[in-house]
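Colleague: The next part holds the structures, each set out as structure tokens.
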Structure I
Amino acid sequence: MMRTAANQFVRIDAVRPDGTATVTRGRTQHVQGKTSRLSIPGGLGNTKIRSLQTIGKERPTCAESLRTHCMLGALQKTMKLSENPFINVMWFPIENHKSEALWTGTPRLSRTPSVSFPGDRKLNASQLKAVKTSLSREDSDRVILIHGPPGTGKTTVIAATVTSVMSSSDDKRTLWLVAQSNVAVKNIAEKLASVDFVDFKVLVSKDFHLDWHEHLYHKIEHNVLRSDDFSEDLVGADRQLLKSRVILCTLGMLSNDKIRIFTHIVPIQTVIFDEASQIEIGDYLPMLIRFRPTLHKLIFIGDNKQLAPYGSSDIPTLHSIFEKCHMLKQAVFLDTQCQ
């Protein structure tokens with residue numbers, strides 16, 4: 001995909017009318033969906049293009065820039081990561097993780113909702129345990145892992161957690177459902193719709209949606225808010241959300257400044273990460289720091305026997321949270337194949 005990055009150029013291989021080859025360089029000036037406008041010094045003249053190749057690194061994403069800022073702050077000692085209890089629990093096997101002192105100053109959930117999953121389908125024992133742990137307000141359950149092989153109902157656990165929270169009397173509680181990929185986010189949305197829960201919004205990047213993947217969202221198109229349509233004022237944003245307290249997006253979207261207005265209306269309290277085995281643990285740093293004032297609880301769901309974190313093929317030392325042994329020991333295992 002072409003980007004308007006200063007350190008990128010486009011190599012254009014073409015053929016002149018006399019059959020001789022020519023190579024020209026250009027730069028991307030503007031991109032919208034599948035349409036790109038190139039600046040080519042001297043033009044192409046009467047040549048026939050054979051191939052286009054983008055060369056050079058893309059500019060850092062918002063998430064990459066924020067992660068770099070966090071690490072730089074830690075190295076320069078202008079940012080104390082050790083004061084964040086969520087970072088302490090996720091990275092370090094410290095004995096006092098369950099103590100109240102660790103969570104002093106961290107917002108606390110008002111109550112534990114009852115499990116409520118409408119429909120004919122019943123939760124099996126391991127799913128029920130996972131949902132109850134997800135709903136728990138105990139400090140020992142502030143950060144939890146739920147894992148299981150394909151077909152054990154991991155997405156069902158997410159749906160049951162959502163319906164339980166939203167059917168409780170606590171009308172201030174919010175849920176953010178997050179995944180690394182837009183496709184995974186879309187799958188969660190369709191699962192919610194399949195159990196007749198449609199009071200949610202999906203925040204999606206214009207670059208992903210426009211011209212490329214609109215077809216993925218046909219079933220939930222009324223729930224989708226595209227980044228170029230995000231309102232910039234509270235009244236407009238409130239109208240777009242339509243009182244929804246369940247928001248779906250990618251992890252990268254949480255680093256986008258445009259969502260600040262939505263996080264003001266729907267604070268990030270409980271976050272459920274789907275396909276968490278595919279997320280490198282360092283990628284959580286920006287959101288853990290940015291939303292520390294409102295963050296209540298983190299739930300990581302995935303299958304550590306399947307896909308490793310993105311980029312691990314190039315950097316084998318990249319680990320997901322499921323490689324943190326002290327966390328995996330306390331994980332809830334989904335052990336029953338669903339019909």
Structure II
Amino acid sequence: MADDPVIVNSHSDKLIRYIASDTNYDTYWKKVVLNLGGAIPISKGNTDFKAVKHLIRLTKANKPVGLYPEGGRCWSGETEEVVYSTAKLIKMLKVPVYNVIIKGGYLKKPRWAQHYRKGKIFMDYKVLFTKNQIENMDEEEIYKEMKRGIYHNDYKWQRDNKLKFTGKNKAEHIERLLYLCPKCKSLDSIYSHGDNFHCKSCGEKWNIDDYGFIKGEFFQDTVQWNKWQKDLLFKKIEEENLEIISGEIKLKKFNSYGEKILDENVEINLSSMKIEIKINTTVEEIKIENVKAVSITLLDIFEFYNSRDEKFRIVFDPKSNPSIILFLETLKYYMRRIKDER
């Protein structure tokens with residue numbers, strides 16, 4: 001949930017200062033709230049030495065800090081790929097590491113969802129690493145143990161506990177995450193309304209029940225669906241050299257000093273070799289090999305940097321633009337392929 005840091009801090013006798021994407025500092029009142037909570041701003045997905053120095057100062061002063069080892073909240077309900085640099089950070093800081101798993105947190109507010117549900121959540125606290133353990137482990141050992149220790153699947157937990165998570169519009173904006181129909185295999189054809197969603201191509205229908213599960217054919221939860229669609233997407237990319245066209249979409253561009261230099265509605269075309277940004281009659285091309293620090297912040301904000309350290313911030317509309325996860329997975333696939341070909 002977006003308010004995980006607040007929930008965890010409410011059960012801690014010391015203020016835990018969480019790392020927060022600098023995107024969250026876009027309004028005066030957000031800045032005030034985040035600064036009151038001692039948040040540590042960071043350029044998400046990019047190397048931020050200032051933030052790392054801040055972390056070092058805080059830990060040396062015996063002040064606890066918090067972060068998401070995956071780089072953000074999970075989208076499907078299962079712990080996602082853990083950022084390796086987190087293990088490097090743990091090794092460097094050499095301070096005890098505690099893990100908090102919020103069971104039921106995803107079901108109460110899936111990352112893709114527009115609305116919260118009513119239901120109980122449970123917090124599981126444990127020591128992940130002691131200072132002595134860290135001193136006697138290398139980075140790879142820390143990374144493997146961290147992956148094992150933080151893993152959680154909210155749907156597996158729910159199958160054992162069967163708790164209700166009730167609310168309205170439980171499927172609203174599930175197309176942020178789901179982009180492939182399991183019946184007709186159409187791409188970017190999922191559309192949600194209320195508790196229901198369907199494929200615009202073949203008409204297949206599903207809904208979300210009061211336990212957070214999908215009712216309908218093929219899959220019972222978003223973890224299963226997402227694993228399947230990702231595998232098929234990669235096959236489609238290889239066979240078709242897939243292109244993603246955004247339609248009209250909001251773009252903000254910042255120079256390397258963080259100054260905003262563009263704020264326009266544009267059209268973006270993602271292909272295997274480049275990203276094209278069409279602004280009125282002009283086209284800016286960014287080669288995939290020059291794209292770095294790709295990330296999603298909040299729900300609909302997609303960010304990346306180019307080779308000049310200019311930041312591009314794209315704001316997706318889940319009803320009129322392609323799935324933000326489809327865009328992310330396709331771009332990351334092309335980035336990996338180009339890297340492997342070098």
Structure III
Amino acid sequence: MLKKRLFTTPFFFFFTLFLVSCSLQEPSQEDRWENHAAKIFQAFKAKLTAESSLEEMNAFAQANFLRPRGYERLAPETISHYKALVEGRLTQEEQDIIYKVFEDLGELKDVYPLIKKADYVLIMGSTVESMRARIMFFNRLVAEGKITLQPTTQIVFLSGDRPLLPSENATVLTSSTFNPLREGWIAPEALPENEVDLAPFLWKQLELTPVLLSYEPVYVNAPKKDGTHRATTADTVEAFARNHRPTPGHVLIISENPFVRYQGLVTETLFLQKNLKAFTFESVGPMHRVKDVPLYIRLGGLLDNFARTLYQRIALKKAEKAKV
């Protein structure tokens with residue numbers, strides 16, 4: 001009798017629909033990210049609760065996950081940190097759980113755009129092989145019609161002052177192992193020695209779809225700050241925002257996983273802080289070509305980037321709040 005009244009009385013009928021809709025409602029992307037992230041802190045037995053704030057999570061991540069200050073991702077000092085962090089503090093089962101978390105976060109796969117139109121395409125600077133991968137991923141997006149460039153679209157390389165690593169030698173710079181070189185390309189006598197020279201070198205070197213050849217990229221060369229060994233992602237975005245003053249539009253950021261989310265957050269935060277409004281953002285990129293490295297190195301690098309991503313999420317929230 002009660003069940004019958006529930007579906008024949010208008011009030012109860014609509015109330016029931018409301019409850020059903022609430023139960024079926026998908027959690028937000030932000031909530032999903034935080035729910036997955038919580039498993040990482042659980043594996044490390046961090047003294048956090050369900051009520052712990054992002055700031056509390058961030059404090060733990062900054063104190064434990066970041067690689068030694070001033071060292072690159074694969075420096076010997078960094079690798080020692082990875083080994084102590086992962087193998088010294090986690091069981092194999094816990095390592096597998098954390099790796100699965102990063103898979104669930106979407107940081108171990110190619111990321112494709114949802115929006116086809118692009119007013120600005122920002123290609124993030126990196127090492128030789130990574131920058132090649134980013135350029136060719138962008139090339140594939142255009143060739144396959146996944147994005148559509150306007151006549152006014154600006155292709156921008158965000159490079160910074162960074163001497164090339166010893167591993168970025170002449171053999172690597174002129175290699176066609178993974179990507180075809182443009183027909184007729186001849187290596188210049190003087191090869192790049194710095195990241196700021198690498199972007200134009202690779203753009204002229206790689207075999208690109210004819211559509212891209214009609215565009216002349218903008219090259220942003222960010223200086224490194226005093227006391228640092230290279231310009232950061234934030235330095236390059238800041239240099240672009242300051243020197244080129246982009247007008248409102250859709251910004252497509254070409255990165256490489258697992259850094260796609262992080263570099264997208266950095267870009268969006270800097271735009272807000274520079275009072276650049278009415279922009280939309282999407283960050284995409286291929287998954288980094290994984291070499292034969294131990295799991296602790298992979299996980300250590302992922303955790304380092306996770307700490308930076310968490311910090312940047314908080315920075316973006318603060319920037320958004322300041323502009324309200």
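Colleague: To which of I, II, III does the computed value -7000 (helix-only ellipticity at 222 nm (-39500 (n - 2.57) for each DSSP H run of 4 or more, over all residues; to 500)) belong? Before the final figure, lay out the partial values.
Modeller: Working: I: -7000; II: -9000; III: -15500.
Label of the source structure: I.
Colleague: Work out the source of -0.44, -0.95 here, i.e. which of I, II, III gives that when log10 I(q)/I(0) by the Debye sum over Cα atoms at q = 0.15, 0.23 Å⁻¹, for residues 103-142 alone is computed.
Modeller: Details: I: -0.44, -0.80; II: -0.59, -0.73; III: -0.44, -0.95.
Computing log10 I(q)/I(0) by the Debye sum over Cα atoms at q = 0.15, 0.23 Å⁻¹, for residues 103-142 alone on every structure in I, II, III gives -0.44, -0.95 only for III.
Just so you know, all these numbers are worked out from the coordinates, no wet-lab data involved. In this text the structure is predicted, and so the values were computed from the model without any measurement.
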